[in-house]
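**Student:** Quick heads-up: structures coming right below.
Just so you know, all these numbers are worked out from the coordinates, no wet-lab data involved. Just so it is clear, the structure is predicted and the values come from calculations on it, not from any experiment. Cβ atoms are built from the backbone, for glycine too; each structure is taken alone.
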Structure I
Amino acid sequence: MRASSEVVREHWPEYLMEAAGLGLFMISAAVVTALLEYPHSPLNRLLPDPVVRRVLIGIAMGLTAVGIIYSPWGKRSGAHLNPAVTVTFFRLGKIQGLDALFYVLAQFAGGLVGLLVASMALGMAIEHPTVNYVVTVPGLDGTGIAFAAEAGISFCLMLVVLIVLNRTKLNAWTGVFAGVLVAAYIVIEAPLSGMSMNPARSFASALPAHLWTDFWIYLTAPLLGMLLAAECYVRFPGARQVLCAKLHHQNDSRCIFCCNYMH
C-alpha cells in the first residue's frame, strides 16, 4: 500500500482541479445573480418578472455545471464539486479515504476563494440584500420544508447520476442530466431553501456574508439525501455495478478512482 505522502504527491493536480471547479461555479453564481438581481443592473430593470430572472439564473448555472463537468479539468478530476458527492462515492467504495479528504478540503477552499474573487470584481453589488453573496437560507415556508427540500433534491440528483453513470449507453450524458437538474431545481426549488445541495457552496457564501441562518441544513440535508440515494441504488433489484466516481469517464484523462471501466 502506498504511503499517504505519495498519494497526495501524485494526486494533488486533481485536488486543485476540484477546487478550481467549485471556485468557477461560485464566480458564475455571483456574477449571474448580480447581473439579474442587483436593482441597479440594466438587466434587472429590463426583466422585472422575478420568475423570468430565476429561470435565466437556472439556465446559466446549469450550463456552468455542464461546462465544468466536460472541461479538461472536470474530465480529469471527475467534477464532484461537492463534498456530499465525494462522501457518497467514498461510501460506494469508488474513492480512497485520503483522496476523499483532500477533495472535500479542496472543495471548501475553492468555493470560498471563488466567492471572494467574485466579491472583489462585483464590489457593492454583491453586498446588496438582493444578492448578499448568493447565500442559501430557508424560504418563507420555514426550516422543516427547507431541510426536506434540500434532502429531496439531493436524493434525486444522486440517484439520477448513479443510474445514468452506470449505463454504458448513457454515461457520456451524465453531466447533461446533472446540469438540467441544477437548472430545474433553481427554477422550482430555490424559493424553498435557496437550492444548495452542496455544503461547500453554502459555506463559501455564508462566511463572507456573516450569515449562518440554519446553516446546519446545508451541511446535513445534501449528505443525507445523497447517501440515501446510494443505499437505494445498490439495493434496487437489477442495479448495475458502480463503475467509477467520475461524472465523465470516457476520455483520455487519467483516473485516480477505484475504477471498473474496461480500458
Structure II
Amino acid sequence: MRGHIAQAALERALERTAKADRKVRSLLKQHRDDSAGLMVLATGGYARGDLAPYSDLDLIIVSTDLDRHEPVVREFVQALWDTPYTPAPTVVAFDELDASFFTVPDRASSMFESRFIWGDRDLADQFQNNVNRVVDAEVFEIFAERKQEEFTARRAKYGSVPRVLEPHLKSEAGGFRDLHHVFWLEQAGMALRGKWKLRRNLSTMIERFAKRLSVIGQFMEWETNEFIEAFGFLLAVREMLHERYQQIGRASCRERV
C-alpha cells in the first residue's frame, strides 16, 4: 500500500514540475532573440523534480551583462507573478561565480542542484565547466565544513530522534534536509573530480541519486527500493499537508469576509 502511495506521489511531483517548466518556457519564448549570455535555471525542489503544491518556483537567472538583460528579467518575473506560481528568483552575474561563491553553503547548494530551463546553451556549457574548475580541494573542504555546521545546528534545534509527536518533515532527523545534505555533498564531490553536470532534462534527482548509490555499492538493491519508497511517501505526506494548509487558509479568509 505504501509503495503505491509513494509511486503516485513521485509521479505527481514530476508532472507538477513539468507543468511549471512549460509555463516558464512559454513566458520566455518571446525573448529568444535576447537569450545570448542569459540563462534561467531551476533550483530547490523545482530543480530536483519534486515540486510540492503551492511551493515557490526557485529560479537562478545567470547573466553575462546584467544591465543589458535587466528588461528581459524584469518582464519575465512580472509575467510569472500573473500566473498561479510564486517566483523566487535570484539574479547572478556570471563573473560572480568564482571560488568564494561556492564556499557560501546556501548559494553553492543551489548551484549544485540546479537544472537548465531556458537560455544560452553555450553559457550553460561555460557554467558547467566553471563549476568543475573553481571547486578545488580547498573550496570543497570549506563547503563541507560549513554544511556540517548547518547539520549540527539543525540537530540542536530539532533533535536527533526521527520519531517524534510533531515531526518537521523538512528539518527533523530523517527528514528531507538530511537527504539533501548528503545529495549536496555528493554533487560537490562530483565537481571536485571535474565531473559535475548541469542537468538539462527533467527527472527526479533524488531517485536517481539513490540508484547511483546502489551502482557504486553503497546501497543493496532492496535498500535502494526502500529508500525511494520512503522518499515518495514523505512527498505524499508533504503534498497532503500543503493542500490542507491551503484549505485552512481559504476557509479562514471566508470567515473574515
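**Student:** Out of I, II, which one gives 19.1, 59 for Rg and Dmax of the Cα atoms in Å as computed from the coordinates?
**Tutor:** Going label by label, the one that fits is II.
**Student:** As an exercise: distance in nm of label points 7 Å out along Cα→Cβ at positions 27 and 211, calculated from one structure in I, II, equals 3.1. Which structure is it?
**Tutor:** Computed on structure II.
**Student:** Here's a follow-up. The value 14.2 for mean count of other Cβ atoms within 10 Å over residues 123-130 was derived from one model only; which of I, II is it?
**Tutor:** I
**Student:** Follow-up question, since we're still on this one. Comparing mean count of other Cβ atoms within 10 Å over residues 3-10 across structures I, II, which is largest?
**Tutor:** Comparing I, II, the top value of mean count of other Cβ atoms within 10 Å over residues 3-10 belongs to II.
**Student:** For relative contact order in percent (Cα under 8 Å, 6 or more apart), which of I, II scores largest?
**Tutor:** If we compare relative contact order in percent (Cα under 8 Å, 6 or more apart) over I, II, the biggest value is for I.
**Student:** Next question. Among I, II, considering only mean count of other Cβ atoms within 10 Å over residues 67-74, which has the greatest calculated value?
**Tutor:** I
**Student:** May I pose another question? When distance in nm of label points 7 Å out along Cα→Cβ at positions 91 and 235 is computed for each of I, II, which one produces 3.3?
**Tutor:** For distance in nm of label points 7 Å out along Cα→Cβ at positions 91 and 235, the value 3.3 is produced by structure II.
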